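For reference, the structures are reproduced in the following blocks.
Values quoted throughout were computed directly from the atomic coordinates according to the rules given, and no laboratory measurement underlies them. This one's a predicted model, so the numbers in the text were calculated from it and none came from an experiment. Cβ atoms are built from the backbone, for glycine too; each structure is taken alone.
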Structure I
Amino acid sequence: MSTSPVSDELSFEDGRALPRPAEGVWPGLQDPGSHRLRMTVARGLMRAAVRRMPMRLLWPDGTVEGGGGPGSPTMRLIRPEACFTRIGRLGLIGFGEGWMVGDWHSDDLVGVLRCFSEHIEELVPRPLRRMRGFYDRGQPQEEVADDALVSQQNVHRHYDLSNDLFGLFLDESMMYSAAWFAGPVGPDGQHTESLTTAQHRKIDGILDLAGVRDSSRVLEIGTGWGEAAIRAARRGARVTTLTLSVEQAELARTRALAAGVSDRITIEVRDYRDAVGEYDAAISIEMIEAVGVAYWPEYFRTVERLLAPGGRFGLQSITMPDHRLQATKSSYTWIHKYIFPGGIIPSVEAIERTLARHTTLRVDDRRSIGPDYAETLNRWRATFLGREAEARALGFDDVFVRMWDFYLAYSEAGFATGYLDDWQFGIARG
C-alpha cells in the first residue's frame with residue numbers, strides 16, 4: 001500500500017489545496033515528525049479496527065479495506081504516513097490534527113466519527129492501553145490550576161474568539177448549548193420547528209426547574225450571550241448573571257437593552273466563587289464542564305451558599321457514562337488542546353456523589369435531552385459549513401475551519417451514539 005510524506009503537491013480529491021498551517025498560529029502542525037515504529041503500530045491498529053466497523057479505509061492507490069460496503073462512511077487517506085505518525089505519537093489528538101491539516105478526509109465525517117464513537121471500547125487492545133502514558137501526559141497544569149485568572153484565560157481562548165464567529169452558526173437566541181425539540185419530524189429526520197423555538201423551550205425548562213417566577217432573585221453562572229437572563233427577566237425576575245468573557249458580557253448587555261429588560265439584569269465579569277448575595281434561584285447551563293473535577297465540590301458549595309432557604313438550582317450539563325469519566329478524567333484530549341482547555345465532562349453519578357458528599361443539595365427532578373443535542377449540532381454544523389467563506393473573511397484560516405468542522409462533527413457523533421448525554425437537573429436546597 002502506498003504512503004506519502006507531507007507534500008505541498010498533494011490536494012483533496014476535488015482539487016482544493018491542503019491547508020498550510022502557519023507556524024506562528026499552529027505550532028507543531030507543519031511536520032508530523034518521524035517515528036517509524038509508532039507509525040507502523042498505529043497503521044496496524046487502524047487497519048484492524050476498521051475491519052470490525054461498518055466503515056472503509058481508502059488508500060491513495062485505490063485500495064479499500066474495512067467492514068463497510070459501498071456507501072458506508074469512508075476515511076480517505078491523503079498522506080498516510082503523516083496521518084499514522086501523528087496518531088502513533090499523539091493518539092486521538094494526532095487523529096484530529098491529521099484531519100485539520102488534510103492528512104485524511106471524508107465526505108461523511110460524522111459517519112466516520114460515529115463508527116469510532118460506537119466502538120471506542122475496542123479500538124485499542126487492552127494490553128496496549130497501558131501504554132497511554134507514553135503520549136498522554138495529562139492536562140497541562142497551567143490549564144487546570146485552581147485560580148480565577150486561569151479560568152478566565154481558558155474561557156478567553158474559546159468564547160472570546162469572536163462574537164461574529166459564533167453569530168455565523170448560532171440561531172437568533174445565541175444559545176450555545178443543547179436545544180430541546182418537540183413536535184413533528186420531517187422527512188429528513190429532523191424536527192420541523194425552528195432552532196430558536198427549541199432553545200427557548202430549553203431555557204424555560206431550566207427556569208421551571210429552578211422555580212423562577214415574578215419577583216424571583218436569580219443568579220446565573222455563565223451568561224453566554226444573555227438569552228437565559230433575558231428570558232428570566234421577562235418572567236419578572238431580577239437577574240445577576242456572571243461571566244468571565246468580556247466579549248460575551250458586552251454583547252449580552254446590548255441584547256438585554258434591545259430586549260427592553262436591561263433594568264432587571266446585572267451582568268458582571270466575575271468568577272462565580274466571588275459572587276455575593278442571596279438568591280431564590282440559581283441557574284447554570286452547560287458551564288460546569290469548564291469547572292474541573294477537583295473543583296466540583298466548591299462549585300456546588302458556592303451555589304448552596306448563595307441560595308436562600310427553600311431556593312432551587314436549575315443545572316444543565318453534558319454528561320458521559322461514569323466508567324468513561326473514571327477512565328479518562330486525567331487525560332489530555334484533542335478537545336482540551338484545541339477547543340475547551342481545562343474542561344471535563346461529568347457523569348450523572350459524579351454530580352450526585354458530589355452533592356451528597358459536600359452539600360445538602362439534592363436532585364429531585366431531571367430530564368435527558370441528549371439526542372436533541374445531536375440535532376442541534378447537526379444544524380450548527382450545516383450552517384457553519386454553508387458560511388465558511390464568511391469565517392475566512394473574519395480572519396480564520398483553512399486549518400481553523402477544518403478544526404471547527406471536526407469539533408462540531410465529533411460532538412454530534414458523540415451525542416448521536418449515546419457516548420455523550422445532556423441532562424437538566426432540578427436541585428433543591430436541603
Structure II
Amino acid sequence: METIFALATARGKAGVAVIRISGPSSWDAAAHLCGTLPAPRQAGLRVLRWHEEALDEAVVLCFEAGASFTGERVVELHIHGAVATVTAVLRALGESPELRMAEAGEFTRRALENERLDLAQVEGLSDLIEAETEAQRKQAMKVLSGAVGRIVDDWRAGLIRAAALLEATIDFADEDVPVDVTPEVMFELNRIETDLRRELARFSAAERIRDGFEVAIVGRPNAGKSTLLNALSGREAAIISEIAGTTRDVIEVRMDISGLAVTLLDTAGLRQTDDVVEAIGVDRAVERAKAADLRIFLLDREEIPLLSPEDDDLIVYGKSDIHSSDGLSVSGKTGDGLDVLVAEIGQKLLHRTQGAGVMTRERHRDAIQAASQALGFAKNEVMSDYDRPELAADYLRMAARSLESLVGRVDVENLLDEIFSSFCIGK
C-alpha cells in the first residue's frame with residue numbers, strides 16, 4: 001500500500017489548513033519534516049523544515065494503524081492557512097520518494113477497504129459533506145453512524161437463521177426431524193418482509209430530504225409570481241415587468257425552509273395564448289407544476305386555467321397591499337404575509353418527511369426490492385406442497401446477498417469509482 005498525502009481542508013486563505021498523510025511511511029515522512037513525532041493521539045507543536053529551511057510551525061497529530069480514519073498509520077499537519085505556506089509544505093511532501101498525492105476520495109476508499117466504514121457510511125459521509133440544511137445534516141449523520149449496517153445485520157441474521165433451519169431438514173431428510181421448522185421460518189420471514197416493505201414506504205421521504213423538495217408558484221400572467229419569488233429569495237432572481245407573459249421559462253431558486261432543502265419554481269403565467277414562445281413556456285410551466293411536490297396557487301381573484309389545485313396545495317391571494325382577501329394573502333412588494341406563507345410551506349413539507357427511513361439512494365431501493373422479491377419466492381417454496389427446502393434456502397441466500405450489497409460486502413466494485421469521484425482530493 002502506497003503512502004498518500006493531500007490537503008484535507010479547502011484551498012484558499014484560511015486561519016488553519018490540515019494536510020493528511022496516510023500509509024506505512026507516513027510517520028517516517030512526517031519525521032523528516034519535523035524531527036521527533038509526538039506520541040499517538042497527542043498534539044505536539046513542531047517546526048517543519050525542509051532542506052534546513054523553516055517552512056512553518058505546525059500542530060502535529062499521529063494516529064496508529066487501526067485507530068485512524070483510514071485504518072492505516074496517519075499523520076495530520078495543522079499548519080497556517082496561507083496559500084504560500086500550504087504550497088511549500090505540499091511541495092516538500094511531494095519531493096519525498098515514499099509519498100504520492102492522493103486521488104479523489106482515496107482516504108475514504110482506504111477506510112472502506114480497511115473496514116473502518118461500510119459502503120453506506122461512505123455515502124453518508126458524502127451526503128454530510130454536501131449537506132446544505134439541518135435535515136440533510138441529521139440524515140447524513142444517521143447514515144454515517146452506521147444505521148444502515150445495523151439494520152442490514154439484523155435482517156441478514158434472520159435470513160441466515162431461517163436458511164439454517166431449512167437446510168437442517170435437507171441434512172436430515174432420511175431421518176425423522178423432531179420439530180416442524182415451518183412456523184419458526186415463516187415467523188422470521190414475515191418479520192423481515194414487513195421491515196422491508198416499511199423501509200420501501202419510507203424511502204420517498206428520505207430521498208426528498210436528501211435531494212430536496214420542489215415547490216411551484218403558479219398563477220395567471222401578472223399575478224405577482226416573480227415578485228413573490230424575489231421576495232421569498234431575498235434577491236432579484238426573476239425579471240419583473242408590467243407586460244404580461246414576461247416569464248417564459250421556469251426560474252429556480254434554492255432555499256432552506258424549516259431545515260429542508262426547497263427549490264422554488266417561478267413558472268410562466270397560465271393562459272391560452274397564440275404566441276408560440278409563450279405557449280411553450282406555459283406548457284413547461286404546467287409540466288413542472290404537476291411534477292412538483294407542492295404548488296402555490298397565487299390567485300388574483302380569478303380561477304387559474306389549465307391546472308387545478310390538489311388537496312395539499314396552498315391557495316394564496318396576492319397583492320394584499322392592493323386587495324384585501326379572506327384566507328392566506330401575501331404581498332411580494334411589501335412583504336406582508338411572507339412569514340406565514342413560509343411557515344405553511346415548511347409545515348406541509350415537514351409533515352411529508354415524518355417517518356423517513358435511512359435508505360436514501362436509488363441503489364438502496366433496488367437492493368431492498370431485490371431482497372423482497374427473493375424473500376417472496378422463498379416463502380412460496382416454504383408454504384408449497386412440493387417439499388423443496390433447498391430452493392427456499394437458495395432464495396434466502398439471494399436475499400441476503402442483495403442486502404449485503406447495501407453495505408458493500410458483495411457486488412459493488414462497479415459502484416466504487418462513481419461514488420468516490422464525487423469526493424474531494426483530501427477526503
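Miscellaneous remarks
- Which entry (I, II) yields the derived value 23.0 for mean count of other Cβ atoms within 10 Å over residues 69-76: II
- Calculating mean projected area of the Cα convex hull in nm², for residues 197-380 alone for structures I, II picks out II as the one with the greatest value.
- Looking across I, II, the calculation of semi-axes √(5λ) of the Cα gyration tensor in Å that yields 39, 23, 21 traces back to I.
- Looking across I, II, the calculation of helix-only ellipticity at 222 nm (-39500 (n - 2.57) for each DSSP H run of 4 or more, over all residues; to 500) that yields -15000 traces back to II.
- At a computed 4.8 (distance in nm of label points 7 Å out along Cα→Cβ at positions 109 and 277), which of I, II: II
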